[in-house]
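Novice: Pasting the structures in now, so scroll down.
Just so you know, all these numbers are worked out from the coordinates, no wet-lab data involved. Not measured: the values here are computed from a predicted model. Cβ atoms are built from the backbone, for glycine too; each structure is taken alone.
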Structure I
Amino acid sequence: MNNVGTWVRSWGASPQSAHDGIGSLDDQAPLADVTLRQVVRISGGGHRVRIRFTNEFGTAPFTIGAAQVGLATPGGGVQPGSERVLTFSGASAVTVPAGAPILSDPVDLPLPALAKLSISLYLPGRVETCTCHDPALDTGWKIPGDTVAALTLPENAEVLPVRALISAVEVLSGAPAKAIVVVGDSRTDGAGSTPDTNHSWPELLAERLAGAGYVSNQGISGNRMLNDGIGTGVLARFDRDVLATPGLGYVVLSLGGNDIGISFAPRDDGPLADFLKMFPGAPVTVDDVIAGFRQLVARAHERGVKVYATTIAPFEGAEIYTPEGESARLAVNAWIRTGGAFDAVLDFDAVWHDPDRPSRIREDLHSGDHLHGNDAGYQALADSIDLSLFS
């Protein structure tokens, strides 16, 4: 058995409660007697692979009756000959305890960088609360019954609106390798990009690294650093989603925008007020955000990893914008650039802002909401990163 290299995370999606996302599962029946088939694109390659399944927000155990992994083909298929049965301590079925993740046994499967994997799992019983990542920007499916071994997608497949019950793909690399973990909000998650094209900026960074880097995207849409809301706040999830990453070498913090935007958002009785109810906790200050960054840097440096930060991109034109929020954004960005807390700074504000109106994103780089990037916007962020930071 060839065990050369190190285990390293090549793909990730931060777990969330089904009731703690943007609501994609609100009208869905509980999962029961179904097969889930989901496609993920890894960053760096390897010769062995294992899958991390998750019940971390589950209220009861659930059972995986069967699971397989293989190279994905378009339309939900699996490349013949690449399929591998997944086991758990040698058994083909496993019960995942409430609140816990579970790793599959490793299987031999040569994987080039940027390979697309198909991951299928059969759920014979009911999943009371689905731990997920919401939304999924890669199409997945649910199929009645046990169709784990099907090489083509059955005709009765329905689209699965979230990333369900899987949180990571880890590979055994052919040489020593370090993972780059990006933790952030919807701009990291890829909101506004074209689905099924892998156009979040962390995925585009992985393309630029061309197999020389392993990138795990731990962005959650609507996430904050200091408080929960949509997803657990970063200070609370940092150990699980970042510091526990196999092969961790670099952390990129792309945070603070939602903390500021929510805290300084207009307060009225309109639709925005209902949206703001999703974000508990008192408003935070510039000093609070800076203190949060300092905590994350200290915790990462304890592990001997480098910590980089992105500046906060502008958001004038979005519903949550206020001049007070803009002043806070500029103050935090000034500290990120000059405070000396980080091993390097990625100046995303400089890449995205309109030179004629620096409080706004350039018109050709946002998705229409003045808040999130489009494909070109995320490409511009990825292209601006100095790749030597990860060598």
Structure II
Amino acid sequence: MNAAELKQDLIAYSKSIGIDKIGFAQATVFEELKQRLIVHEQKGYMSGFEEPDIEKRTNPDLLVPGAKSIISIALAYPSKLKDAPRSTKEDRRGIFCRASWGQDYHDVLRDRLKKLEAYILEKLPDAELKSMVDTGELSDRAAAERAGIGWSGKNCAIITPEFGSYVYLGEIITNIALPPDTPMEDRCGSCTICVDACPTGALVQGGQLDSSKCIAFLTQTKGFLEERYRKKLGNRLYGCDTCQTVCPENKGKDFHLHPEMEPDPEIAKPKLKPLLTMSNREFKEKFGHVSGSWRGKKPIQRNAIIALAHFKDTTAVPELTFLMQKDPRPVIRGTAAWALGVIGEAASLPDLKKALQQEQDEEARAEMEKGLALLQQ
């Protein structure tokens, strides 16, 4: 079997194991990306979650010596939540972004990549292969763009003609030489809808993201959230979909092709108040299988408190008061105190004053003072 035949064979096999799109690229250095990342780093736009070594992010040969090709794959995920539960005055709800619906996509894509690897090794036992999904060194988007999966949109997502940007990406770097596909032309044109709609202005310009301002990043941080971002958070518990939902290329795109990706409405859009006092075990049992759980319950609980403040939910005052008084974590105590101030129930005033007198943590004290000031207004 020659290289062209092997490529066609891999395309056919990929469809049989539930890969929605596959593309092939040469494993040369991503020079343009390298220069962009250098500027990105200089401007302080990194999130801290990515691979810090720019060389590893842009040079496949450092990951697989003698690398010749990159096989990029994409799996489409749902964009519409069937039977979505309604948020009520008594039971307000938060929302996880679409990339955290269903089973953790890292696991789903790794399953497909392992099957593809095993198939290649049956044909070529001496092949060198390295698979990656999201947390690997190489940029998934750069690989997918070069492999013709889609173009790199101004919302910093790969946009495919078939599935829009609602796709998960993964890739295999290999020393097998396979005929490359042709990259797609950029179809964003002069459209700036996503840039204009970004709640925090994190999309600095088309295709450039200041991660430190991105709500998707901010929801995953563990410390106090800067006050200027709290109103922007709304009821988001993990991630942000705004730059995808406003994209014209995503209009009408909703694919339910993989049972593992089907969301449980009660997990994708959970009630906020039960989240506040959930134990680690309860959190892992309910949310442990979704990608949004990877940072643990603390960021989710902090975001749930901010969401209750967003709703000015007076029914949550008892739970928030308990957290302010009893929770061992300063971030939770302080954020709960601030939320009580935003909700504005006068009955919270004595509790806030008492909590402030007892509080030892400086940052938590500052939040309690903010809460008091809001109440006294």
Structure III
Amino acid sequence: MPSKAIVSEVSTLSCSNSWRNYYFLKIVTEDGIVGWSEFDENFGSPGVGHIIRELSHRLIGQSAHFHEHIREDLRNVTRPGSGGVVGQAIGAIENALLDVKAKALDVPCHVLLGGKMRDKIRVYWSHCVSYRTRTEHFPPGIRDESGVRQIAREVREKGFSALKTNIFHYDEAGRIEGWSPGFSRPHEPGRNVERRTRKDLRKHLQIMREEAGPDIDILLDLNFNGKTEGYLSFLREIEDLDLFWVEIDTLDPRALAYIRSKSRHPISSCETLIGLQQFLPFFREQAIDVAIIDTPWNGVWQSLKIAAAAEAHEINVASHNFYGHLCTMMNAHFSAVVPNLRIMETDIDRIAWDGEIFTHEPEIKDGYLIVPDRPGWGTEPVEAALAKYPPSPMIDMPKRTPIPRLAI
């Protein structure tokens, strides 16, 4: 007879990821089953762990088998502040309960989610160039055009079929610098897109194409780094280039639908949305070609509902995934079961101890992630290893360019 999976303990753990922290939720049942999820406090979400701890007493004595019942209770008691870090906390709880339930039934999570439709998932190499400009964390560091060319070749040589890159400026000596005013690098609240930025982006994409070769799909992430006028100017600059998609973050579905109507490239978006209701206006407006779903934020069970709504609007989905290996496994189980999957994000450049702090690393062969069949998510944090790399309070929020001091 399977375990009743009655929750007895709820706790959060964290460790350093050198330039940010990893965060985990641990749920223990009365009969000793341990369920895990990974959440994040770095991507504009400080305080998720605090909210989990504030809500944890409502889980004690409940069965993880009834995770939807628990989630609705948590949604009800937080309704006035729904979304944001509250929504992410509930998503983390849902994901840990799914891990408990799958382990109680001795099945991989994808079985709970309806059963896998695919054994392997096409992935793209995310933050290609971006991470290696953090030279103290991701060797070999990239400081100039030669490093950009080297990593583009590496993508092809290592068997990947797709990469995603960002916006960079190049100076006269070929040195590069990232440009993301949407994240205060630099501080430019107008998020205006000037001629130099457009020309440098075109140069960057052409370099990546030259070195990666004609058969590698190139994805471009513009994030929140513009407004409608600026995004359109980017699209005009690069309209003749061969791109898999252009990723744009804007919270106005009609504005994004207008941008999409002017774009020669497919448009992806929605990675920062929480809950089906936030996604629906983008589906109804046909604002996107691909809906990017953050399953650690939304909870994998809820993400299936979002993917089903996208399918009803003839829209494919992709997984937002730039966290640790546990998040990658959670996204892998989601990606294995949804029929309308386009592709899955993953980071190939990793910190030195990533393999040490998880029981299993994702298996990637020829640009595909192999779906794990171990019980639950298929990996867990190693608590003794986490203790070796204590979290730093100085990096809970990523460092940004200091805001200029204004004259009084």
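Novice: Tell me which structure, out of I, II, III, gives 0.95 once FRET efficiency 1/(1 + (r/R0)^6) of positions 107 and 331 (r between Cβ atoms, R0 = 30 Å, to 0.05) is calculated. Show your work: numbers first, answer last.
Specialist: Details: I: 0.05; II: 0.55; III: 0.95.
Working through the options, I get structure III.
Novice: Any idea which of I, II, III comes out highest on mean count of other Cβ atoms within 10 Å over residues 67-74?
Specialist: II
Novice: Compute distance in nm of label points 7 Å out along Cα→Cβ at positions 115 and 187 for each of I, II, III and report the one that scores greatest.
Specialist: Working: I: 3.5; II: 2.7; III: 5.7.
Structure III comes out on top.
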